[in-house]
Structure 1
Amino acid sequence: MLEAIEKLLILQERDRELAALEAELAGLPPRRAARQAEAESARAKAESARQEAMRIETRRRELEIEVEGLQTQIQRFLNQQMQTRKND
């Protein structure tokens, strides 16, 4: 009888281990889904940041072109001013 009790205790322990593993296994899909959602969110943020960086770079180029145009205009006005002074 003692041997039967020992076998039952071993069986009970194995059942507990099995239940714990099954519970852990059941928790994997939700955790995986959460990780996938986090990854997708991170990808979306990275894409948004990349687009924002491109927008900023485009605006920087536009401003550089505008500055060059204004510098050319300033230089032209200075040259005209010098020509006007020479004629006086």
Structure 2
Amino acid sequence: MEAIAEADLILIGPGSFYTSLLPILLLDEMAQALRRTPAPMVFIDNLGKEHSPAARLSLAERIAIMERYVGKRVVDAVIRRSKSRYQRH
């Protein structure tokens, strides 16, 4: 948690939404650290096709779920794969 407090930038992802990303946000210490850090947070969307129920969620829905677990709006930017390249939102 000290590293998060001292970070200049927080990167979350990529990884399977329900089995890799959300479990870390369920840790109260992690959620608290992300709420407190002044560092901007970038969500890196999954690099490949999601093979879970999360595949049916929109990007906005995934971000809303993450922020619900953290307890505040924390995602400042998103990197996601388009058809042939990465795009910034």
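A value of 10.0 for mean count of other Cβ atoms within 10 Å over residues 31-38, calculated from one of 1, 2, originates in structure 1. Among candidates 1, 2, the computation of helix-only ellipticity at 222 nm (-39500 (n - 2.57) for each DSSP H run of 4 or more, over all residues; to 500) that gave -9000 used structure 2.
Structures 1, 2 were shown, and Rg and Dmax of the Cα atoms in Å at 37.6, 128 was computed from 1.
Of structures 1, 2, which gives 0.95 when FRET efficiency 1/(1 + (r/R0)^6) of positions 15 and 71 (r between Cβ atoms, R0 = 35 Å, to 0.05) is computed from the coordinates? Derived from the structure labelled 2.
Given 7.3 as the derived value for distance in nm of label points 7 Å out along Cα→Cβ at positions 7 and 55, which of the supplied structures 1, 2 does it correspond to? This value belongs to structure 1.
Bear in mind that the values in this text are calculations on the coordinates, not laboratory data. Remember, predicted model here, so these are calculated numbers, not experimental data. Cβ atoms are built from the backbone, for glycine too; each structure is taken alone.
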